[in-house]
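Structures are listed in the sections that come next.
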Structure 1
């Protein structure tokens, strides 16, 4: 599918559309891009019109040098859907993308049908967590430029279960589930370098994210998906969201960490399709 561009909120948003059916909008995480979803596109596009896009400050979308806010991210989704004449869509957000879609659905509830949150947070007790994560991202990309393979594998150790990570280290060419390899992920990241300023701008939005006390306003059918061993977005945090969102289901995936969508790709795809296809 060719990459396309939409003029949204005085910036250009790069997007792609795959498949036909009820719209399904996917929102990627911090340091990612629309290519983050490549392992899910085939499975999802058999049932839905899948819209992927680069957030502002990511991929081939514009990178305006100004501190971002969650309102900006939410308004970008609204503007893109308006550009595409889409009045209602399922929405999936992973990590930072989950934070963005929480703000989006609270601001534009009529735009959303079903909601899926993957490994995300409703907010943070202070700015220390986002600041530490920002610095780790800046360090990662500096080291990644010099030594992509070893930097990627070092970072991946905290995202995957120990056993799965060992298989990645042993053979970076191995195609897991016939869908992706370590080399595929490195090639993807090489095409999507985040500058320190991109990370600063994104961090500003994360520091301002706190919707825990508003989650009861979300009436949409919601799936909360997390890894049992995720230390970045722990199960406890996901349980908090489940307790606050009235019409929600929590699924905790055994032996998975923050890179749950990659380590458990077929299982995640089946869960997503089963949840979304009945509407």
Structure 2
């Protein structure tokens, strides 16, 4: 019996085999869960559908999280297939590449609104759509990053969007807690993903995190998926409204780089 045996839920955000959402989906299936997944558009379906089929997803359906009609249609199919659900995973983020380079002060109005809508409001929209079918004791979670509370070069408007996302997590935790539904955010260290490919000089972030973190390494996708499995399981029934770091301890450090770990 796996930690998630008998549980059913929805995972948004698989783009390819390197996605955090895919690592979560694989582990959830290994732990006995039944899952539904989305793909953003027909172009991404070419990479998402084979992955979802490989792990036996019950539903594989197009859904743009900026489109309320598509969200409603997606959850209608989820309700028809599952009835009630035990978890909802939001691993969705986007910002215009032009707004992830140079100075934050130059962020365009359109770019700011788009980053906030896709990366933060979509979590609220999905939580609202899922709310009627979430079971007592269900778990809702989203993926964030340390750029929400620290200045990360070239993260810019995405950091602001992640700060809004984390705040939304706390407000949703309060709203949904009356039905014993938990809402948390998970903050992994940097990974090479489709989203991170748009961040200028991203390799420097990877090396910096490795040099600075107490564990002296970057974490793996599976390590993030393990924490998400814990949050979806009955082991975490008293945990809500939290931002849980999975970054090898990077966020606790005051100094940075090799200076932080120099002995004496």
Candidates 1, 2; Rg/Rh (Cα atoms, Kirkwood Rh) computed = 0.93; producing structure is 1
Distance in nm of label points 7 Å out along Cα→Cβ at positions 68 and 100 gets 0.6 when computed on, of labels 1, 2, structure 1
Working back from 11, 30, 33, 23, 3 (P(r) over Cα pairs in 10 Å bins from 0, in percent, for residues 76-203 alone, computed), options 1, 2, answer is structure 1
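A short reminder: the numbers here are calculations on the coordinates, not readings from a lab. Keep in mind it's a predicted model, so treat the numbers as computed, not measured. Cβ atoms are built from the backbone, for glycine too; each structure is taken alone.
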